[in-house]
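In what follows, structures are represented as structure tokens.
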Structure 1
Amino acid sequence: MILEELHPRALRIAALLRARGEKVAVADGATGGLIAASLLTVPGALDFFVGGGVVYSFRARDVLLALPREAYKGMRGATEDYALLQARAIRDNFGAEWGIAESGSVGGSSHPSGAPAGRSVVAIVGPEHKKVISTIETGSDDRIANMEAFTRNALEALKDALGG
């Protein structure tokens with residue numbers, strides 16, 4: 001099961017955040033909640049996890065990120081700028097030190113912005129203007145495999161951003 005596989009990464013991320021006394025907020029996109037779910041496999045996750053949500057529609061984006069539509073002017077989903085904007089917004093709206101946002105196209109249907117299936121961009125923002133961006137292109141239209149690959153990529157990027 002994917003959560004069992006990702007649990008050791010989540011434990012490492014939890015240890016890094018706890019050691020720093022910092023918390024993270026998550027805006028899952030094409031990962032469908034798997035980033036947050038992975039982190040929540042760690043007992044006592046409230047120590048380092050503030051919350052978040054799945055940004056899978058414009059309505060969800062508007063509610064969770066509370067940005068005016070003009071903030072997205074000229075942006076397309078599954079791009080660095082789009083993911084960075086969301087990472088900053090989820091961090092700030094949830095009062096965390098770290099924000100992570102993933103935006104991608106898992107396949108099986110067309111993406112609203114025309115992003116190719118198998119493309120995911122994760123952005124992480126933290127204290128002192130720290131930012132990490134990681135893009136993955138699987139070249140696959142396999143929805144489930146892409147969700148798993150995107151989540152692995154996001155957790156690895158978060159671990160790296162935390163210095164772990």
Structure 2
Amino acid sequence: MSVNPPTLYLVCGKIAAGKSTLCRQLANAPKTILLSEDKWLATLYPDAITSLADYVEHASRLKAVIGEHIVSLLQAGVSVALDYPANTVQQRVWMKGLGDIADVGHELHYLEVPGALCKARLKKRNDTGSHEFTASEAEFDLISSYFVPPSADEGLKIIHHLQG
């Protein structure tokens with residue numbers, strides 16, 4: 001019987017590109033768990049995140065404690081589907097660093113989805129309340145303005161998913 005080595009799965013893409021859906025699928029693999037930033041933030045800081053600045057502050061607090069936990073899981077042989085946005089070079093450096101510390105491989109899944117399709121999905125998601133994180137169209141535009149597509153020189157194994 002072959003045993004798959006632990007892997008750190010990362011995702012990047014605009015809001016409503018399908019990152020959480022893909023992470024749930026990745027977490028279905030044996031010995032793989034899902035860690036969702038949105039779920040943690042919604043539970044730890046209910047109603048406290050009302051702006052991008054609030055998100056940055058609270059997400060930074062969470063990262064300060066969750067990183068060591070992620071490394072421990074990976075070192076214990078458990079793969080982690082990290083449903084955190086790997087949408088900037090700085091975010092990806094932090095995430096890749098966790099895998100490097102744990103000495104495991106990683107995959108960055110880049111979901112390239114047109115903004116119009118993401119906005120349609122976001123509206124549906126907001127209307128149904130099916131996700132912990134809601135955003136207006138203006139917030140979508142603001143947050144998307146920080147998105148930096150990954151590049152090979154970042155040293156990541158990139159798996160490109162092109163939609164629409």
Structure 3
Amino acid sequence: MPSFDIVSEVNKVELKNSVDQANKEISTRFDFKGSQARVEQADTELTLYADDEFKLGQVYDVLIAKMAKRSVDVRSLQKGSIEKIGGDKVKQAITVRTGVDQELGKKIIKLIKDARLKVQAGIHGDAVRVTGAKKDVLQEAIALVRKSITEYPLQYQNFRD
């Protein structure tokens with residue numbers, strides 16, 4: 001029976017490279033001279049540090065630009081709240097979302113069922129598996145999900161006959 005998986009993944013190597021490039025640009029930019037501005041990475045958790053909220057926004061913009069150049073989807077970032085860490089210095093945690101969470105999985109399944117396509121969809125861990133009798137119906141399901149879910153980066157893998 002033909003099937004495919006809907007997943008959400010980020011290339012961790014490209015993410016690390018974009019963080020390194022952002023830190024390199026921040027260290028050489030004139031408006032960050034003498035500043036403690038930087039980006040730190042711990043697996044899928046990024047932490048931005050800056051001297052004030054304005055510079056924190058600039059650090060975030062540099063990071064986004066480097067991620068876009070390296071084809072890392074910026075829709076996978078989820079900003080946390082800005083915390084003061086002494087004086088004017090601030091930090092902000094950013095989570096890199098990976099995997100399809102339960103809420104999004106239920107939304108995808110409801111979307112597919114409401115379209116009355118002849119496929120079955122189910123949540124398997126952090127992915128949604130869609131199975132159907134024909135490849136054409138599965139391709140319609142991919143087109144439907146691609147058109148409807150735009151706020152979250154999704155990939156379609158393991159397409160099997």
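Every read-out reported here was derived from the displayed coordinates using simple, explicitly stated rules and does not represent laboratory data. Just so you know, these numbers come straight off a predicted model, no measurement behind them. Cβ atoms are built from the backbone, for glycine too; each structure is taken alone.
Highest-scoring entry among 1, 2, 3, by distance in nm of label points 7 Å out along Cα→Cβ at positions 83 and 115, is 3.
Largest in distance in nm of label points 7 Å out along Cα→Cβ at positions 11 and 139 among the labelled structures 1, 2, 3 is structure 1.
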